[in-house]
Structure I
Amino acid sequence: MRPERWLLALALVLALVGYSRDRFDDWIDATALPTLAIETGTEIRDRNGDLLRAYTVADGRWRLRLGLDAVDPSFTRMLLAYEDKRFFTHHGVDPRAVLRAAATSIARGRLTSGASTLTMQVARLLEDGPTGEIAGKLRQVRLALALERRLSKDEILTLYLNRAPYGGNVEGLRAAALTWFGKEPARLTPAQAALLVALPQSPETRRPDRHPETARAARDRVLARMQAAGVIGAETARTARREQVPGARRPFPALAPHLSDRLVGAGGGVRMTTLHRPTQIAIEDLARQAVRARGERMSIAIIVADHRSGEILAHVGSARYDNDPRQGFVDMTQALRSPGSTLKPLVYGLAFDQGLAHPETLIDDVPMTFGTYAPQNFDGYFRGTLPLREALQLSLNLPVVQLTEAIGPARLLSDMRRSGMQAELPGKPGLALALGGVGVTLEGMVQLYAMIAGGGVGLRLHATADDTPPGARILSPEAAWHLGDILSGLAPPPGAPKGGIAYKTGTSYGYRDAWALGWDGQHVIGVWMGRPDGTPVPGAFGGDVAAPVLFQAFGRLPGRRVPLPAPPPATLMVGTADLPAPLRHFKSRAAAFAPDPDAPLIAFPPDGARLALNGAPLVVKLREGRPPFTILADGRPVVRRLDQREAWIDRPGAGFVTLSVIDGAGRSARSSVRLD
């Protein structure tokens, strides 16, 4: 704008004031204000208020909410000293600045300095209006005067700090500090503050990533003015001028992206979470390291929670939030997968509570069938008779299927859901449920283990501030403690510290899912590894792949590890021999009605045989059983108190004969044969 036009604009305003003060006031009061509400991007913050992830506003601009209390005071002093030193005394227009600018411009024949106050700049930013025409300048003057009547100085300054342009799609001081320095504006160096004061005057030509020399020169001019005005000292100014200007934009924080997306979907604004930013950073870094050498399609998910409160402290849905071969955009904490053997602790805990077994109860790990279902152990071997404690530590299948049959699959599924976890079945629950025949999520499994770690009471995991109601009791404190005692006795992965962590691993059918879940006295952590598309990962065992990551995750938690609790007072801690008789040896329903494996057998003649004796005596051969034996033919004793396992008896007669044997323990066997 030419100097004479500036004077004309000023004269019009002053003439109106001189003509009638009342009419001038009416003119200002009648000013229609634009909307003062500032659209700012949604923010996800951690438990301490630190930024985890930010989102742009609707038009793609980075603009984040900022209050005066979150601004470095040195920046505010520089801004006012450089832009509007009489900000707190004028009423929107600074007549002294206008007269000075006009006089200087007339003397030099060109516009050499502006006279816009911060309030006038706010007026321009709110309307995004022109600055070079008389009508536009008059509108800014009128709007500035109106803003001063309706807002406080702090409110006007806050509007400027939230709307000032800083280059590209960056608006507002907070977004600018994060973009150019990767930090919040609460603590700025003098050089950083000076650059952020200079940028809004010409945000595109002074962008440090595109025009570093211009940006440096503008910053240094601000520093020189600040030194001359006494805002900073000479040594501070010299040090600040040696500081490099940023050469590139910094990415905005994008921690916990999958969880953040879910929270944004539930509403915008500032969303406070229970996450802990340092822990989130550490666990995300661990996830990236864990899959680095396991192929480009391997994914991972990790959840860390405080099982005393249910608060989620870290949430990782994939190794990297990207559309890569790992399908990083898929949140694997929410995907339905087979849990493998990780449901076994719940089965054992329910068996303890129902009086079916104790950790020292003996159970048979031998081949057996349950109707048409004939489960096998993962390695194909059977261990015979062993305590339940050892059966759980070895993750054997036959013992847990026997317990599930006694508990009832429907009861098991019901208690899984009562604990708060998601469990999806295509049909009715069967015995295969205990071996992973159900769809669960990592979040649900961590919820289940949090229940066990918390003494048997379900507590809903949550990532936002929440008054969580007390959950249902699923296990007794004694049963939950027994599980922790058993699982803390497992050997840790090679190189991991011993003791203090109770954990269980699992591998789903076909090596599609590798799991590891564990807890100490405060934290519960769940790790899943596999491919999002469900294809197998040959050789990916939970114990080899996921367990080391679990222990590394515990190692990255802040503070000292809280030990597992002491046993509750009512805990029964005795050996097998001291248990009540019904608890010493568990028998499944199938085993209860099956022949005793040590019962006597008639090895010869076998059942259904046809023999031609030709007048010779009949030989009977026995196996198993305990002598002395009694042999009967058609119910009539023919041999008594036999100490050997072979006997000769006189021909009982032609035709069909039923041979029976009774051993010293009263157990029997029979064989029907035909003699010619």
Structure II
Amino acid sequence: MKRIHIKSIIGATVLSLFMVACSDILEEQPRSIFTPGFFKTERGVMGGLTAMYAHLRYIYGQAYYYNTGITGTDEATYAQSADGNFKDIDYSGVGSLTPASSRTDVLWGTAFPNINTASGVIENAEEVGTISNALIAEARFFRAFDYFLLVQTFGGVPLDLGAGELKFNTSTARTSKRNTVPEVYTKAIFPDLLKAITDLPETGRLTGTVTKNVARLYLSKAYLTYAWWLENPNAIPTYPACERVDPDGHNAAWYYQQAYDVAVAGIENPGPYALQATYYDVNLGSNDRNKEIMLYADHTEASEKYNGSSLTYGGGGAPDNFAGWMMTWNYTSIRSSGVSSVQREASQPLGRPWTRMCPTIGVIKNTFADKTNDSRYDGTFTYVYRGNWNKAGNTSATLVNANGMTVAPGGAILTFLNEEDPAIVYDKATANIGAGILPGRADFVIAPSAISRIVYPGLWKLGPYRTDNGTGLGQPNAASTRPFNIAKFSELYFIAAEAAVKGASAKAGKSAVELINVIRMRAGKWRWDNNGNVAKVADNSAAMVAATPATIDINFILAERSREYYAEGGRWFDLVRTQKWNELAGSYQICGSAYGDHTPATVTRTIQKFHYLRPIPSGQIDGMEMTAEDKAAYQNPGY
């Protein structure tokens, strides 16, 4: 396989890191190469393990890969400044997804080197003699983790990288054979995760390292995904072609039950993990690495070395965490008294604008329909933009804003309204962005049905958080120094609930409705009005529970998942797993790409069954020394 050789798998410069025994964090010391013999030393094994955590940065927070999990779903479409990376994956006729254009090459090119590193650790650790089973289990977890991402994305993928199935490969291999989906699950993913659950500790050996419960989360999710694959309710094709029969003789119902049982075991044996008291606290920058976060790609503002990228400027490439830029529109275009009243700032409501992705009108109006009881809209979006011109050195005490009224620093300059208001008057010259006005209000306003590809609520949950801004704007051009969250304890409730809806026998007190209501009750609890920037103590749990149907279905669970995990990068996987992609994302509404365009247009997507698998990247196909026929057979059908 292209790049599946010793130099790139074991020798990725930034990924080669080592642990410090006396510290509770991973210390990174880049090396130019790992050699096969190096893995036969304790230092080599520990370096390989640390590299597995570092490789997460090359997938999570990498904005072009992030885009592939959201754009083209019911969560987002391309925005005004989007290029082909974003338009190609929208399936709306403005681009075409091909093996050359699909940005899932990010996953393919990162996962296989890490898989081989994991195999090197697993094979050599026993020979070293001082490596515990718990440490080896970390390598097993990451090998399964990467294979799970790959099989969901591409279908069956190679288990043999050149030296035999799940063997450490130390020589260049220019041929490849893809295994089937059942083989990937039953030979690689399930065995590695089961062993990881057995051998991993309850509490991580270092901050952020994996545990039994992290492995339970991924095993339950893998069981759930494989159960759907076996059931195949909408006759979606698989590749390489094979019968949807489990080699171990189990059916979909068996795997749904396993998914439920393992997820519930994770809930009942939480270890160091727990739900946060409010949704606001889950994604609050000052509360990063909280107990609800089970796995993350880490970054820090304390050191460029440990951050993995510059602290002052982001170049728009891995290992930067720059995903949050994509759904940030150019709010600096707003004018008050002719002045840019909302300056680019390294703060969670703002950040660096790229205008590449935007929410659809349906997200604002339907997904987050309840903005009164449910705190998740307020804890997801920036929908009130406040003046900060003073932080840029402008000493004006006030500026003139809507209706000729004055606004002071910290006051609302632009508000995206929660509800429609027929009294809004739009003027293309208003605020320089075609915003509207309402009588008696000093802030400009935009209704939910008027959001467009160029002006829309920003994504607060992924915004930057830094403690070194002082009284100024900080470093808004730098990539985020926050960790990118990958797995949350709350997902165990969703997995168990989904499995129960699909027929798994539930324990007393843990039916699908009861599990989902745990999440919904938490969503009803407020301690802070994020966009109002004021304390708010409210408990709307009873109202949230009262609004839950007595019997819930998959669509209800998917809607709840979107409210809980909106724009965190996993929506495409949810829709593909449940085969609801075309049903829920086949069309959407959005206004156009010009300031002042407030006319919603309905856009239809063409999502075909072969799109449920992404194309194998052209770099992989081109790099193999195989016949044209074999290369064609290697590619997923339709591409």
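All of the numbers you see were taken from the coordinates with simple rules; none came from a lab. This is a predicted model, so every value here is computed, not measured. Cβ atoms are built from the backbone, for glycine too; each structure is taken alone.
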Distance in nm of label points 7 Å out along Cα→Cβ at positions 156 and 596, calculated, reads 10.0; among I, II the input was structure I
The value 10 for relative contact order in percent (Cα under 8 Å, 6 or more apart), derived from one of I, II, belongs to structure I
Value 43, 31, 19 of Cα extents along the principal axes in Å, for residues 492-579 alone was derived from the coordinates of, among I, II, structure II
With volume of the Cα convex hull per residue in Å³, for residues 540-587 alone computed for every candidate in I, II, 141 is reproduced by structure I
Working back from 0.70 (FRET efficiency 1/(1 + (r/R0)^6) of positions 380 and 500 (r between Cβ atoms, R0 = 30 Å, to 0.05), computed), options I, II, answer is structure II
Value 25.4 of Kirkwood radius over Cα pairs in Å was derived from the coordinates of, among I, II, structure II
Mean count of other Cβ atoms within 10 Å over residues 84-91 gets 23.0 when computed on, of labels I, II, structure II
If distance in nm of label points 7 Å out along Cα→Cβ at positions 76 and 508 is calculated for I, II, the one returning 4.5 is structure II
